[in-house]
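> Input: structures, listed below.
A short reminder: the numbers here are calculations on the coordinates, not readings from a lab. Bear in mind that the values here come from a model prediction, so they are computed numbers and not experimental data. Cβ atoms are built from the backbone, for glycine too; each structure is taken alone.
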Structure P
Amino acid sequence: MPYKITLLIPNYNRADALERLLESAFTSIKKAQAFDQCTVLVVDDFSTDDLSKIIKKYEKHPNFKFMLQSKKCGNAETAFLNSLSSVNSEYFWLLGNDDQLSESGVEQILNLIDDSKLGFILLNPKINKEKISQSFVPLQSTSPTVYYERGEDLFYDFGFVTSTTTFPCLLGKTAPVVNYHKTHDFNQFARVYSHSFTLFGALKDMPALFVTTPIVSFTLNERREEFHKLLKQAPAGIAFYHQSLGLARLIRETARATGVTIAKIGAAIEDEVDKDHMQVHATHLSHFVGFFFIEQLCREQQNIIKPRPDFGHLVRSELNEIMEVIEAFEDPELHSTCTNALSVFNWQNPPATWKYSFLRSTQAELRGLALKKAQERNVKAPSNAPRKIAIGIQIASTLRGVQASHTGKPI
């Protein structure tokens, strides 16, 4: 009988972390007595660390498999999409090698997917901050689980570049995602965030679920560490390519592929984690793009003040490409703010120090607009609709789903 679910682990190095993950995974499988329902697949991206002892330890399990990627991926999102074709179970649960499962995690997931109707499940994680030995749960809900008749609405409530990008929080039906990726390879437009837009396109018409109580945890990358990690993957050394031009291209191509307007995608709520203060800032995807577009403009002015030989610049056609998407968000305040920022950026007379200061103040203004929009957000929903509360902000956002029990059944 085929397995119900695969714990899919795209891996690169970090042997000690991988071993801890596998230990937590098999402990959870054992507690659920699910060796015949749950398999573990590690797909390695040609690690330079020695993984042989770990593989030898777990290969005795018939439900464990280790394999290499068909080609070097060099990026976590690409590694996931590339390895998904090796999954033979009905569902996949995506895990990073520094994640941990709770002892009851597998049992809870098997109960949720028992009737096979759900296309996508988003889990709420516990986030660990290693340097200060603290952890926090970024979101809370007034319902144990939140059920969505259409997965599309879950993405509008939880976004495309924050909650729905985190590996251990993503669980979905395998076949629709594999088939969608074959015909819509978003990696060609941008690699970072390509997986969340692929999941949206593949699973938006199927029922989905948000699970409030954490059954997974992961360690938060430090802000500087995350920046340098993304910079290594940025084309031509463009510091904020992924969050500006790359993201604009993914939004545009997703709109073309799905028929959903750019404005509707841009209105999705994002819960952006402040890694320094362990808080969550509510924003919209559209404002996220605008904020990092201006951030890239700031960095380019900064590079004029203090040049770096390996620094990459957006060319005029790329700046226009981003502005076309920002205009398509149909948010006049956002468009006006970004237009003013670009006008000053292109202005020849003022010194770079003045431009930099102006752009920073414009960026702060945009952050204020984003918070205002989040507070004014109005979703048509019954009075007993579930709410989402982000840590650090006093906003209870109405969700588009309905209250559901611990088993995922609508109440």
Structure Q
Amino acid sequence: MARSLDPREYFLKIAEASRQRYRQPATWGHVIAASLDQARQHSSFRYEPLLLELLREVRRRMLVNLRGDPQDGLTDGELATAAARFTDDESRAGGPASTFLHERVLHWLSDFPSEAHDWTLPLWRELLTEFRLEASHFVGQAPWPTERAASPEAGDWVSWEEELASLVGLPSVKAEVEALHAFLHVRQLRQEAGLRVGGFSLHQVFAGNPGTGKTSVARILAKIYRQFGFLSKGHLVETSRTGLVGSHIGETEKVTAEVIRTALGGVLFIDEAYSLARGGEKDFGTVAIDTLVKMMEDHRDNLVVIVAGYGEEMQDFLNTNPGLSSRFNKRVHFPDYSEDELVAIMRLAAGKESYELPDEVAEPVMTRFRESRKQLGRHFGNARDARNLWEEMMRRQAVRLLREFPGGRIPREQLTVVRSVDLPPA
């Protein structure tokens, strides 16, 4: 196909296929995917192991998350203008770099010409860096690398499945996450098969008391959304009212917009989001909400927002702006941890630092949690309080050991175990 068409025909033919066959708006991601597919059949580098892997990543990151909105794509006029610039650029460069049009298109798009721009090209740039590829690789001017570049976090990377399994308790929340992953997986398979897929909101409300794992689960969802191409980075940005609201007129819009920009490509997690709506109509929190709603729409293809807080207050928050309730139609409830689960959380924290929490210590610790919950009600900090208590017990153990062993010659077994006396007074 590529050898017999001129650039304009080539671009428009791919655009027509994306709209008619796949029911998706045309993007440069479709042009790149079609060109890579042609390369697998005709190019000298067709047997390179990374080529098929690159094509799969293009489809996953750029094409699977398209929802059929024409505003997400390119018009035929934009493609025709880009084709003319493509021809001019080749003439200025002294002629085509290859006899194959698909190779020349990949070469051109890998130099990121100003006339070719949409939301998929930044993702293409990331892929080229990740695969250690440059424009010259697509026209036979350089040998292909044999493996992808190592991620800076590769050594510490943990899959979402491992991360979810490591969380104590939360069976209902884990079931929600696994169901979401299954839905997105099947949706991807349907889309790859050319079947219709409807749009849906990725934004969620996490309702629950403090310290119930909401931030940890938000981080897991960010990984899942990136896996299926809904997010380009998959990072998590945590904030609250203090991070979004300014102190004088005109400042809140700028502060909120800047926080949202840092979250693009990932998940923006707003803790205690209800506090934005508590000051009345003249409060700067309402300005932050209005800015949030607008930017959620402007960046709907590369931003997910999760708002968190107490259940009743979160419903009041959604009622403050019509744009919120329509975007946050998925609610996940996070239950309080039991006393047994809180002790398990403490033991996990202890194990990470080679400490032990014996059974004779666990019993008074559970009693402490039971009394604290009764006293504090919904303000009890759950896992947060468990971690704080553990840190205090480590400090008290250190003081006790130096008092018991003045010379600092402490037996190894004593260094690893906390005792009931290390539990601070209530």
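> Just checking, which of P, Q has the largest value of distance in nm of label points 7 Å out along Cα→Cβ at positions 12 and 276? Mind showing how you got there, number by number?
Values: P: 2.8; Q: 4.5.
By distance in nm of label points 7 Å out along Cα→Cβ at positions 12 and 276, the leading structure of P, Q is Q.
> Something else: Taking FRET efficiency 1/(1 + (r/R0)^6) of positions 244 and 356 (r between Cβ atoms, R0 = 41 Å, to 0.05) as the quantity of interest, name the structure among P, Q where it is greatest.
P
> Where does the value 14 come from, among P, Q, when relative contact order in percent (Cα under 8 Å, 6 or more apart) is the thing being computed?
On the way: P: 18; Q: 14.
The value was obtained from structure Q.
> Given 2.4 as the derived value for distance in nm of label points 7 Å out along Cα→Cβ at positions 108 and 180, which of the supplied structures P, Q does it correspond to?
Details: P: 2.4; Q: 4.0.
Derived from the structure labelled P.
> Let me ask another. Of the structures P, Q, report the one carrying the highest value of FRET efficiency 1/(1 + (r/R0)^6) of positions 196 and 396 (r between Cβ atoms, R0 = 35 Å, to 0.05).
Details: P: 0.90; Q: 0.05.
Across P, Q, FRET efficiency 1/(1 + (r/R0)^6) of positions 196 and 396 (r between Cβ atoms, R0 = 35 Å, to 0.05) peaks for P.
> Out of P, Q, choose the structure whose coordinates give helix-only ellipticity at 222 nm (-39500 (n - 2.57) for each DSSP H run of 4 or more, over all residues; to 500) equal to -13000 when calculated. Walk me through the intermediate numbers first.
Values: P: -13000; Q: -16500.
Structure P accounts for this read-out.
> Figure out for me which of the structures P, Q the number 0.99 belongs to, where Cα Rg over 2.2 N^0.38 Å was derived from the coordinates. It would help to have the intermediate numbers written out before the result.
Values: P: 0.99; Q: 1.23.
The correct label is P.
> To test your reading of the models, identify which of P, Q gives 18.2 for mean count of other Cβ atoms within 10 Å over residues 84-91 when calculated.
P
> Assuming 4.7 is distance in nm of label points 7 Å out along Cα→Cβ at positions 140 and 188 as calculated from a single structure, say which of P, Q it is.
Working: P: 4.7; Q: 3.5.
Traced to structure P.
> The value 15.6 for mean count of other Cβ atoms within 10 Å over residues 340-347 was derived from one model only; which of P, Q is it?
Values: P: 15.6; Q: 20.5.
Structure P accounts for this read-out.
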